[in-house]
Structure I
Amino acid sequence: MNKILLMLTGGTICSAENEDGKRETDAQSAKLKIISEFRKCNSPFNGVVFDTVMPLDTLSENMTLQKWNVLLDELRKVYSEDYSGIIILHGTDTLAYTASLLSLVMSEKNLPVCLVSSHSPIDCDGTNANVNFRTAVDLIMNGLKPNVYAVYENSDRKTYLHYGAHLLQCGNYSNDFFSKDMIEVNNFEAVCAESQPFETDCKLLSKLKTLNANVLLLNPFVGLDYNSINLSGVSAVVHTTYHSQTVCVDGDGNSFTEFAKRCKKEGVSLILTPCDKDSYSYVSTEKALRNGVLPVSSMTNETVYVKTIIGCSLGYKDDELCEFINQSINAEQRYGSI
């Protein structure tokens, strides 16, 4: 098969500068530019055929559950036998969240899916858009195993392949992406023998009719006022921990422990991550776990959050939700927290 499905969703890689010098999305123009630039390069797969679809045209900071549903609807239409792989052009701000989502639902398609972003528009000097795109094409055509990946050149001018469920959000004041098992790709050959395939076919894309859960993501910080948090209409709360798997449990009536009791009373599932219930070092973690909290470990925060949305959208609550989140669906124990 000598064909790739190119899916455009917007973001910097699909943007151009307006009259005021500010970037706004123009996916239609980006489609022509990215393919034109690829045809000029010396890739051995220069003649690959691209089928293009444009389900979204949004800056990725404006991504919503409704827009994710549009993207998933488009992916459900894909016939795997028609393509060698899928490339999705996506913005950087929410890249890790979309990468986690697709890592959870795309195993049944049995195709390599590469998310491609850039730190500047396609036609800007010094952009990494074209090298990221060319690398993704070459990897797919060289037999990249079915899974969900992000392909991105960092400021060290090295291009890396990331498993989607391991990708971390890009840091403030940085244009670099990292993951725990990122693999440097040789841009001249774009071969990656280390890639691992999906292990199981969990059919989540078919089972999941729509993402419709209201899930809060809370990060701990000094002065967090739990009493100000409105739980009305909330399906679940994903609460991250400090690096020592800790949260504030001594707050004079305004601490995590009181918040956990309120969640339990109001029927809201409370997930604490990363938190290994069998391996922690501080009594504060022990106190936190006494209040019906659902501990989750060995995953990125982005993946836990997205998986909670999926679980709640499927109707799971409490222990059933915890079991779903901690379940290894498609080789996550090896290379992606699912």
Structure II
Amino acid sequence: MRTAAPAAAALSLALVLGACGAGNEGDSGGDGDLSGTLNGAGASSQQAVVNAWKAEFQGENPDATVNYDPVGSGGGREQFLSGGVDFAGSDAYLDDEELVKAEERCGGEVIEVPVYVSPIAVAFNVEGVEELNLSAQNLGAIFEGTITSWDDPALVADNPEADLPSAPIIPVHRSDDSGTTKNFTAYLEETSGGSWTAGEVETWPTPEGESAQGTAGVIDRVKATANSITYADASQAGDLSTAAIKVGDSFTEYSPEAAAAILEKSAQVEGRAETDLAIAVDRATEEAGVYPVVLVSYAIACQTYEEAETADLVKGWLEYLVSSEGQEKAAADAGAAPIEGDIADKAASAVETISAG
């Protein structure tokens, strides 16, 4: 289901914060004549950037209203598949079973385009500790519940200058179905060397630690809980301290540039339609300067809608998201790495096919 294309056909994703590629320089949300109400739901990690996008899009189209319910990636996809919303935001692409259901709901092809790349921050609240180095093996053991104290020898070895307390570690995870959880556990499964045994999952599988609803929920829980640690979209980490992750022989802090670097040799998922740009992320890199704990955030919609007003609204909204204007807004307001190059061209072409029928 997640088999990457052969290396020779690997999709090069030039994801940088600089100038935007020609493929997304076109229409950025209509000419101001869009009207009606557009309903979406999905990833809570998208909430901050969606709010920024909404302000700009509705400013350009004052007769249009965009509603977005940050229920989590799984909830958003479920609502989209059932026909409850016009589009979904998700930090995990549709799996094969969901894709079949989406095609049935849409009566044809599905639009699934990446709208930004974001690092997943490992945020923590440990008194007296501002900097923390974590290997994938230790990170997996913390969330598996086999490393339970901050002064565990394995943590001390990677943090010789930190004053790690003799205090229980309180891991905090998402209580809802979450694309962030899916991406985080995918990283642990691929790189922890077996310290994480629960696999790649969207629903948290173990009872250890504490849980909270949504991205904002886990961040608020960690802020209020001493000696706690969580994973969350970096755009919402706020003033919490965040860990550097071991890649190869060094530790890398998160940044949009470092997160984008992991996708430069990533490939599209095989067997998908031209309008479905699901990406198979290479998380096991050992290249210095790359931050491997990332999520690719998608917008999911139908290629064809029954009502022309809905089709126009969805098309205009997605055109803005993948445009240079929308991508610059995501970078400025959410610290995301904008999509560019070949993938931006393909995203713009996919969105252009949306119509009423």
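With relative contact order in percent (Cα under 8 Å, 6 or more apart) coming out at 32, pick the structure among I, II it was computed from. This value belongs to structure II. Sorting I, II by distance in nm of label points 7 Å out along Cα→Cβ at positions 74 and 322 from high to low puts I first, with the largest value.
Given that helix-only ellipticity at 222 nm (-39500 (n - 2.57) for each DSSP H run of 4 or more, over all residues; to 500), derived from a single structure, equals -8000, which label among I, II identifies that structure? Of the options listed, only I reproduces it. As an exercise: distance in nm of label points 7 Å out along Cα→Cβ at positions 34 and 66, calculated from one structure in I, II, equals 0.6. Which structure is it? This figure was derived from II.
One of I, II was used to compute mean count of other Cβ atoms within 10 Å over residues 98-105, and the answer was 28.2. Which one was it? Comparing all candidates, it corresponds to I.
Values in this text are rule-based calculations from the coordinates and carry no lab data. Remember, it's a predicted structure, so these values are computed and weren't measured experimentally. Cβ atoms are built from the backbone, for glycine too; each structure is taken alone.
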